[in-house]
Structure P
């Protein structure tokens, strides 16, 4: 069976790998010149099952009101005449009830745990050099809190995640510094934290490129620098895509297509009557080239109050976070970039880095529930693997393995509301 995977980000590339391993004949089509060059390029770097609490929760509305109008707010919604954002927002509000939040956390934890298992199995299959290629660290993720109320809410969330099988354990402020000594100067600010020892970190871009190289060597075909203009539909079934080439428009034929286009999945599908609830949430990051032996974290950290994460990637530190709802705008906002560096210096005043920070932003494909869309669409021959929001790197391998099972007519392992 010939399958086209549309998109070579971390989700699309993982999808190509697992489909090929399942026996499909796979071709990947990507508009960029290589794999992992858009949303997967400089994200937070965390394999964070512990980040399973969705944005839509009972506390979200008050937080949004508190942050309204603040240019450096962790979550910023820019007012705009945007019908898609309005529809997305209404669905988001419906997901904020305690019952829906609990159901969504359960589903996210199940898929994320399965995905982490798949990633670990993949490393065993591909050998120790593969993990080193993307600066894999298995030192867990520590969430830190500076607000007592937010810490108590996190303790309750941790209890719920423990019910669902995740080893997210509350720790006091002193334990936070024991786990990550570089937090010593920030100790007076800390009220507590929670630690998930089984979580990981690593460079999603390097992972994607390394996996694409392994997939290509195994027989997967990659068409880079190839914009996709539309689906090819014959007799009501998707039979391929139209692409742009140096010679003009061409067709790539297939028995099935998988849409893994991130935030661009929604506008790509809309002309065909498929309205999926995926909207771009712009995230920012700064990559710092560290001075040798500087006081920088090695355990991956999440500052929940500021929605900022810190991941050690070899000699680099990735500082990432915040969300800005501003359509498909990819302009770097200086205020939000500056806030990342200022908060880094607040937590780690002795940290030193060389040169200028490398700022970046990317469009996370967010759904109102934070649950990705995985499975068959209403169009025969068309499958979806998109809408992973902030957890694309975390869920990539599990989503891809699940889709491969579905496309073989098998039931996927995790308990998850597949399409």
Structure Q
């Protein structure tokens, strides 16, 4: 039996939903027993001539002094030597502890998070593992524009959509109707708080979403994109990941949940390029088999996760109390900007501006009246007012990222938008 056949047999027996949803590429993968594999087996040896990185002969790096000086107090081994294939063990363990703490939990039935080269890389790995021309990828409208590209560019997967909103809340009936139309394997993307809408459900709404998703009778991978987890500005909204409720509600024979998160927004570390994938099962053999497939894709693309970023993250994760307090302070600044935008929109008297509900994350989505072209408005704001926003033509709306402006400037952005729209 080959290594691929061996790990596929483990996954088929222990995580049937995962195996049923694998793409042909996903089924073909196993981590090769090449240099990283052999070096890992020899890592405890006294005389180690396995891996091609320059050291002092005793396992410590020999960085250029100019780079060593720039690295400050970072752990030299983490900063200058190759990262373990799945990420540094302590970073992975502390990241899981952080995720559980955010949800008010001490344990959860899941794998240890796999470290990747950023949240987008995590999604790319999931796409390659689970999508092919027989897969339907289910995403809302509006949605983050990169989802469709990520899940269809290389796989040829089909896309099905549902309208995100029905009035002032999430359109659960539309999601259910879309799922009811899928009899083959599917990948469903849930993103709360949402980009581009900046919306999060209440706990009761979240429970209803979980119940409906868990009832789907066919093989499905549910991606819980937690990029903006914890950035909540309105009382009574779910302030942690949907993943934990979902992982307890689903039947592992039909459904696999994957938590996708990272340091980008959760630690406001936008250049970090460290993301994570956490899967909704707890079985040592299955976890090793799935890790082999994830590691194979990482090895075949970026080689491994970023070491310096993990070293910086480790300092933050070890000091959980300080990190939590500092994040809360910055979230408070974002909430001030959110409130300033709410106030500015409330003062605008224009039937041509139709804000979507927004209560979290970094964004607000402003719908435009029929006949007013969002992309024309965007370009006019640049050329006539020196204002930058994003146009979403699929819903004829403008996205304002209030995260990247001051509370004082939010009102000016809204004023310029209203004036341009009124003259359109």
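Things worth noting here:
- Comparing Cα Rg over 2.2 N^0.38 Å across structures P, Q, the highest figure comes from Q.
- Answer label among P, Q for the case where relative contact order in percent (Cα under 8 Å, 6 or more apart), calculated from the coordinates, equals 27: P
- For mean count of other Cβ atoms within 10 Å over residues 38-45 computed as 11.8, the structure of P, Q it came from: Q
- When mean count of other Cβ atoms within 10 Å over residues 222-229 is computed for each of P, Q, the one that comes out at 16.0 is P.
- Top of P, Q by FRET efficiency 1/(1 + (r/R0)^6) of positions 326 and 390 (r between Cβ atoms, R0 = 30 Å, to 0.05), largest first: P
- A value of -10500 for helix-only ellipticity at 222 nm (-39500 (n - 2.57) for each DSSP H run of 4 or more, over all residues; to 500), calculated from one of P, Q, originates in structure P.
- Distance in nm of label points 7 Å out along Cα→Cβ at positions 166 and 318 from the coordinates reads 1.8; which among P, Q: P
- Top of P, Q by FRET efficiency 1/(1 + (r/R0)^6) of positions 54 and 214 (r between Cβ atoms, R0 = 35 Å, to 0.05), largest first: P
A short reminder: the numbers here are calculations on the coordinates, not readings from a lab. Not measured: the values here are computed from a predicted model. Cβ atoms are built from the backbone, for glycine too; each structure is taken alone.
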